[in-house]
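Several structures are given next for inspection.
Each reported figure results from applying straightforward, stated rules to the coordinates on display, with no laboratory input. Just so it is clear, the model here is predicted, and its values are computed rather than measured. Cβ atoms are built from the backbone, for glycine too; each structure is taken alone.
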Structure 1
Amino acid sequence: MSRNSHVMPFASRIAGIGSAFPETSVSNSALAEKIANYGAETNDPWIVERTGIRERRFSQPGNEAERNSSLGYRAAIKAMEMAGIGPMDIDQIIYATCSPDTLVPSTACWLQSKLGAKRALAYDLNAACSGFVFGLSIADQAIQTGKAKHILLLGSEVLSPFLNWKDRQTCIIFGDGSGAAVISQCPSDSPSRILGHQIESDGTQWDLFYMPAGGSNQEVTAEVIEQSLNKMQMKGRDIFKFATRTLADNALKMVESQGLTLQDVDWMIPHQANLRILEAVAKRLDFPVEKVLVNVDRYANTSAATVPTAMDEAVRDGRIKKGQLLLLNVFGAGVTYGAALVRW
């Protein structure tokens, strides 16, 4: 899916950005101790060498303030404050997550209740790690056509309950966190706007990353829990190859679709799956690694939250400046993948 080439009456821009994380930071050494309790072994040097991750944040079980929608609420408030809008200005809430508070109702509706955003249409979107860019594409098209003026977009995950502690290849990679953006209407010729987006999926590769039980296919029983079928399953080596190739291809296709080159990009903001993947993509593209925004070392892979949290951090510390060109680049389970170009 790509943005229409004809001129629309409006464009959209990212008017505000925010992020939130649980309080508890878990080091690699602390994680190794937990994994050892389940009969597996790992250590800090092994994790850092393979992933670049040094710590992550985990929500505390039973802590209402660290539920997915609660983290989303904190991130949303920051984004709305930056955008200068209130809850009643929001026309839609798009909540990108694969770790919802509940299957029913949607996490978007939980957030809507917490915000008091009574006017908003609220719904969840599950494109796994690609969710934020998928949501950005949907929000941009709704605003271009005049269907909405302000859309609150979340990329938010609490993945820690779904980690298989018996599998050191996967449980070391993930963390919890939330990112939010306010996507607002602007003139079609505004210098600060979303320039374009391309999103795709290939369901034939569903088995690269999935969770067998917990949906209607398979009930969570004692036997399922014993076999860890209600936890995330991942083919790490295959994902590394797929992600490296796909992120590089996404980047080239996106800039070329707008008549630009990678040299025009001020910052690449990729999905933070693994630092080694990001380094491999930069090398493959001959793109300066110092222009790749990274937070995976401190927060691990927060799935749909990685792009907005990395962006928020760079906006607030001054690295991202007005007028700069941002390339958002993602892949995720499904498989899903895509990219977007944003002029900040």
Structure 2
Amino acid sequence: MADQHDADRLTRDLDWNLLRSFVVMAQARSITDAAQQLNLTQPSVSTALKKLEDRLGKRLIDRAPGRYELTRAGTLLYREAVEIHGVVHRLSTLMRDMTDEVTGHVRIAVASHVVCPLFDQVLAAFHTRHPRATLSISVRGSSTALASVSARTASFAICLVHRRDPKIEYLRLYREFFGLFCGPPHPLFRREGLRQSDLAGHSAVSFETDSLHDALRSVTLLRAQCELNEQIIGTSSHLEEVRRMVIAGLGIGPLPLHVVARDVADGLLWRLPPYASPPAIDVHLAWNPKATLNRAETAFLEAMKDAIRSLPIDARTYGLGADDHCGSGR
């Protein structure tokens, strides 16, 4: 009971300003140095230290000519005082943020050319509901996007996922399907009645993640089945640049069916066999559960989760026409 009484008395009587001053003293080189940082006189700082030592019943700083060191008790108090200071500072920030309007900045790292109506709808609804919140969207390779989430330099990532990091949480946002395409300069452009064997030996362009050990493994297998030239003429981590190389005639390349539908209609791209059972690729929303999110980030994440969970994956699948649904393996 005595210990509890002493703890209650210390909680009631301890001056928080003394703790703040002690943090400065512990980081300083001397009482004189601490006094300069606190903008106080040296006797005032010495008095504050003695008062704190008397309240705690422990010597906190070992002072002697040429000596200024924390005692064991002082080291322990310094560690706890720094934590308390951080909590108080965080509390003031939270109080400033407690308004009726959600404010804050949301940083999203997005893989190249994410085309997802559901994502667009969430963006529109989020802005309508929280007009003072701001967003920035950076285009990065999928591995770089995930690394930025892990390092907490991005709030979220929307990208392909190959190996799952246990420190990151994932939710499948949508599914897309890839086909093989060529551009106007290519000898197979606009040729009807092509068979898969007609692609054998032709040069290819593709994504940097197009390998058996990365996110586009199924696309790699498709290229192998078509017996395209094993040497890839051009690669990029950005879909726009792969598209550019295909249209320029550098080689046959894989592209998401729904993303390039307009290009096919405009005569810029020509789809090549095989037409049935195109490779399916999942695009995920990823976030770091240990990151401290501001109110805008929290609201955006909840909006994304709600939108994803409100629709079955069929409603979040893009790129299959009526002729492609058969044998799609979903």
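Of structures 1, 2, which gives 7.1 when distance in nm of label points 7 Å out along Cα→Cβ at positions 30 and 262 is computed from the coordinates? The structure behind it is 2. Which of 1, 2 yields 19.1, 60 for Rg and Dmax of the Cα atoms in Å, as computed? Comparing all candidates, it corresponds to 1. For FRET efficiency 1/(1 + (r/R0)^6) of positions 102 and 246 (r between Cβ atoms, R0 = 30 Å, to 0.05), the highest value in the series 1, 2 is held by structure 1.
Taking Kirkwood radius over Cα pairs in Å, for residues 150-205 alone as the criterion, the top-ranked structure out of 1, 2 is 2, with the highest value. Looking across 1, 2, the calculation of helix-only ellipticity at 222 nm (-39500 (n - 2.57) for each DSSP H run of 4 or more, over all residues; to 500) that yields -12500 traces back to 2. With relative contact order in percent (Cα under 8 Å, 6 or more apart) computed over the structures 1, 2, the top value is the one for 1, the highest of the group.
Ranked by distance in nm of label points 7 Å out along Cα→Cβ at positions 270 and 286, which of 1, 2 sits at the highest value? Present the calculation step by step, with values, prior to reporting the outcome.
Values: 1: 1.7; 2: 3.8.
The maximum falls on structure 2.
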